[in-house]
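Trainee: Given below, in the form of structure tokens, are the structures.
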Structure I
Amino acid sequence: MSQTPIIDWTRVAELREEVGPEDFEEVVAVFFEETGAAVAALSAAPAGEIRMQLHFLKGSARNLGFAEMARLCEAGERMAARGEAVPVDRILASYDAARATFGAEVGDRLAA
């Protein structure tokens with residue numbers, strides 16, 4: 001089974017094309033603002049709210065191409081629905097890794 005990439009660069013390029021290069025930076029800034037708050041809340045969220053936080057993060061992560069994080073959030077949603085413990089630390093680590101990779105590579109990956 002192939003490993004999910006941290007970033008789906010095809011999705012990132014599609015998003016940039018959809019919103020236009022001018023608005024792409026703003027979309028990215030809003031993404032980091034909103035997901036940063038949600039990621040911080042995830043660590044302290046009561047069990048009943050984790051699933052809702054994961055659902056939001058999954059959609060946001062998919063939108064910006066954070067593929068591994070989206071996959072982990074989706075799995076976490078299913079675990080939360082079954083009343084199982086969610087590996088929040090893995091989701092947080094994936095977010096940190098994706099954010100660092102995105103910041104380091106986005107310019108080169110989307111250079112036109």
Structure II
Amino acid sequence: MRTDAVRGHLDGLLLAVLEPGPLHGYAIITAVQQRSSGALELRTGTIYPALNRLERLGLLRSSWQSMGERRRRCYQLTETGRRGLAVERTQWQEFTTAIGAVLNPDPSPQGVT
């Protein structure tokens with residue numbers, strides 16, 4: 001899938017994969033890839049700036065966690081992030097309904113009385 005197809009929807013994707021609980025960056029990339037059956041492949045250069053921006057907006061919070069010898073920054077939704085995810089889902093439904101109506105119009109005759 002084209003990389004630019006994700007543009008405009010990245011925030012919603014990131015918030016959605018963090019809904020079940022905290023994840024570190026690579027796990028976020030993997031979760032998006034798995035949920036999309038491999039159709040969406042995010043790059044680290046794409047998600048980290050977005051995660052930092054979402055954190056500045058108060059939608060996420062992060063903390064450093066040790067995993068063996070490594071330290072990883074883990075991200076999780078805030079309450080504001082959960083509300084933001086609900087808004088993203090509503091906007092996505094409205095968007096897909098509108099696009100679907102154009103791409104797959106109802107074949108029934110219009111204006112027939």
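Trainee: Which structure, out of I, II, was helix-only ellipticity at 222 nm (-39500 (n - 2.57) for each DSSP H run of 4 or more, over all residues; to 500) derived from, given a value of -27000?
Mentor: Clearly, the read-out refers to I.
Trainee: Let me ask something else. For which of I, II does P(r) over Cα pairs in 10 Å bins from 0, in percent, calculated from the coordinates, equal 14, 47, 28, 10, 1?
Mentor: I
Trainee: Can you tell which of I, II yields 13.9 when mean count of other Cβ atoms within 10 Å over residues 26-33 is derived from it?
Mentor: Answer for the origin of the read-out: I.
Trainee: Who wins on mean count of other Cβ atoms within 10 Å over residues 66-73 among I, II, i.e. which is largest?
Mentor: If we compare mean count of other Cβ atoms within 10 Å over residues 66-73 over I, II, the biggest value is for I.
Trainee: Moving on to the next point. Out of I, II, which has the highest value for relative contact order in percent (Cα under 8 Å, 6 or more apart)?
Mentor: Going through I, II one by one, relative contact order in percent (Cα under 8 Å, 6 or more apart) peaks for structure I.
Trainee: Same structure, new question: Name the one structure among I, II that FRET efficiency 1/(1 + (r/R0)^6) of positions 18 and 82 (r between Cβ atoms, R0 = 35 Å, to 0.05) of 0.50 was derived from.
Mentor: I
No value in this document is a laboratory result; all are computed from the given coordinates. Everything numeric here is computed off the predicted structure, so don't read it as measured data. Cβ atoms are built from the backbone, for glycine too; each structure is taken alone.
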